[in-house]
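Derivation of every value follows stated rules applied to the coordinates shown; laboratory data play no part. Bear in mind that the values here come from a model prediction, so they are computed numbers and not experimental data. Cβ atoms are built from the backbone, for glycine too; each structure is taken alone.
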Structure I
C-alpha cells in the first residue's frame, strides 16, 4: 500500500470547480488498497502539506495558467522532499510529453488515461523496478527522454464510483453552490476539429459506459448528494444515439428526478426526431450546448468542423419546437480567416436568434493554438511563437488575441471587443452577469443595463469602434482573475 497525494493546482479561474479529472484516478487507486488524499490549490496552501506522510505525489495540469501554479507547488515539494516522486499527468502531458518530462521538477509524465499507468507506476517505484515496463509514460533515463508504448483504453464500466468525499472544501465549489454536479459517461471523440486537443489526447478513440452502468452511478450521485442538475462533461455525449436513448429511458424508469445537460453536434442533432427530443425532455434534459464555431462555410471546412450552416438552423428550429433549450459557442481568429468570415458569423447569430429568441449564444471566443492539435502546425506557419518550456506554457492564456500574430490590429480589437460584447448581449445568465465585478454592488443593475444597451446598439449597427466601456470591463475581469479569491 502506498500513501498518495493527488494535487489540483489552481487553474486561476473566476469560479472554482472541483477537479473532476482527479476523481476517477483517486477511485482506482483507493480500490487497489492505496491511501489517497486530494489537495486543491484553489483553496489550500501547499505549505501546509505534510510531505513526510506520502510516498508518491501526482500533479494534473491543463495547458496554460494551471502549469504556473503546478510549477510553484512542485518547486516547493522538491525543495522540502527532493526524493519524493512527482508524477505529472493531465492534458498538457499528453500534448507535449517529452518537453514536460525533460523538466527538472517532473519525474514522470503520464500520457492519456492515467488510472492504470499511475497504478503500475506506484508498484514499479515501490519494487524498484525499471519504469520501462509501465506503458503510457515518458521519463528521463541516463540523460535521455524515454517514452514507453501506448496503453490500451480502460473499460469505463470497470471504474469504481467517483469518490467525491475525498474533495476538500466540497461545498465551496461554485458548481456545488449552484447544486450542479459533473459526470462523464464516455471519453474521447471520433471527430478531429482543427482547434481541439481531445483527438490528440485520446488518439481519436471514443468509448463509453453502458447505459446501465451510467444510470447506476447517476442514481448514486442523486441519492447521496442531491444535486438539482447533472452536467455530462463528455467530449461528445451523443455519439451513440441508441445509448443516449437507453440512458434517458432508464432514468425515467428508475424515477430519477434530475435535470441534465450536455454538449452535442449539429451534424447529429439536425436529424433527431421529435420522439427522440421528447424522450430527452422527459428524462430531465434541460439543454444541449453546441459548437457552431463560424457562420462561414469556408472557415468550417478549413477547421474540419464537418457541420453546415443549414444543420445549425435546422437544429435550433427543432429544439425550439420541442421546448428544449440550446446554447451555441462560436470562435474566431483562425489562421486564414478573413474579416468577411467574421461578419458572416455575426449574421448567422442574428438569424439563429430570430429562429429561437431564447437561444443562448455563450460568446465568440478567440482561437487558442493548443500544442500538437491538427491546426497547430498551421498556426506556427502563420507566426505563432511556440513556448519552449513549462514556464512559458504557464504564461500561455486562452481566448487571448496576443497569441495570434497574423491578425491585423483592427481585427484584434474587433475580436477582443466582440468576445465580451456577445456575453452581455446574448448570455444573460452567463459568466458576465455573475462575475464579482458586479456582485453585491448597488450599481450592479444600473451598470449591467447600461452595458446591455450599448451592446445592443453596437451589435445592431455593427459599430465596434472605440469600445471604451468594454476595455474597462476587460480590465475589471483581468483584475478579478489575477486577484485572490
Structure II
C-alpha cells in the first residue's frame, strides 16, 4: 500500500505573535523555497500545506504559491517552527509528515523520495537530512519527517522559543525521545541512512566538506558555505560536538558584571586551557550580572541552574547556540518543594535575606512574590550534566542561601579550580544581620578549610582558587 505523505511549509507572515513586520529579506527567502520546489518537484504523490504563521493568508501569499497545488492553514501560537509542527500534527491523517521551516530550500531532484523510501523501509520514526552534536546529539529540525502519531504522543507542549530549543537539542530532545520509545531516529543523506553514533561520520554533510550529501539546504548551510576557511573549521568542530576555544583574552563581559577585573583574573588563571567547564547556581537570564556568559560564548561547556521558570527560559534562549545545559531547579541540601521569594532579578530562598532587603533603606522598594519550586542537590545535577570533578569554575549567587548550596555537594570531592560566591559577611548593609553574616562566614571558612585561598574580595563577591593559586596547566 502506498504511503500517504503530507509536505508542510511554514510561511512567516510576521516575525512574532504580536504581528511585527518581517525583515526585508523574508520575501526572497519564501520565494527561494517556491522556486526550488518547482524546479525539483517530487515525482511521488504527496499533499502540500502552506502554514501561514503569525498572520492570515494574504494576496501576496496566494500569488507566490499560485502555480503550486497546495492548501493553506494558519498557526498563531508560540513555539516558533516546532510549535507549528506540533499543532499541524494534531490534524494530520497520513503516514508521514515532512515539515520544512521557512529557511529550507532544495537543490537536487529526489529529496522527498529519499525521505519517503527511508520511512517505508524503517517504519514509524523521525528522519532528517541533517544532524549535529552541538550542545547534544540531535537531528536538526529545519527539515524533518516523522509519523504524526509520534508527534501527538510527545509529552511536552512547545509554546515558546525556549521550549523549541528544548525540543531540538536540550532536555526534551525529540530525537532522543523517539529512540527511547523504540523507534528509529536517522539522518538521511543521498548515499545512506545513519543512526545517532554515525551522524557526523559521512562526508559532505551539514557543516562538512561541500555539504553535497544534504538532501536540503537552509540558512545554516548557506552560512557555512560562505564562511572563511578558519570559520568553517570552527563551525564543523562545533557541529561535531568539539568545544572550540577562542583566546580567553578576547572575552566580552556583560556590562552588568559586578566583579572588577574579572577578565584579567580569567586570563591569568585560564589562559592556557584548551577547553573548560563551569557551573553557575542562580543563573537569572544567563547574561545580566553573569560571570560566565562570556565563557559560554567562546565554547566553554556550562551548566546554568535557575529556579524561576521564566528566567530559565530566557537563559536558554540567550545560550541556544552555546554548549550549555539549563536546569530549572533551586539548589538545596533538602530535595523537594521549596518556597522562594522573587523580586525581578532578585530571588532568594532565605527568609532572613528577604527580611533584610525589605527593611534596608537601599532596597525597601522591592516587592516580593512567593512561589514554590522544586529543589535538588547540586551533586545530583553535576552528575546528570556529566561534569567531572576538578572542573574549572563554580559560581554561586543565591542571595543568602549559599550555606544550603554548599551542603548539597561534597566540595572536597568535586574541587572546582575556582569559586566565585556572593558572601554578605563583609557587606556594610548586613552588619546588623547576625544570622546572615554568620552563615556567610561559615561558607567562607568551609571553602578556605578545603584548600582554597582568596584572590579577590569586594563587598559582594569573593573569588577563591584551589591550592596555592598556581595557574592551571
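Of the structures labelled I, II, which one yields 22, 57, 21, 0 when P(r) over Cα pairs in 20 Å bins from 0, in percent is computed from its coordinates? Attributed to the structure labelled I.
Tell me which of I, II gives 0.98 when you compute Rg/Rh (Cα atoms, Kirkwood Rh), for residues 190-333 alone. Clearly, the read-out refers to I.
Kindly point out which one of I, II the value 5.0 was derived from, the read-out being distance in nm of label points 7 Å out along Cα→Cβ at positions 14 and 446. Answer for the origin of the read-out: II. Match the computed value -12000 of helix-only ellipticity at 222 nm (-39500 (n - 2.57) for each DSSP H run of 4 or more, over all residues; to 500) to one of the structures I, II, and report its label. Considering all the candidates, the number was obtained from I.
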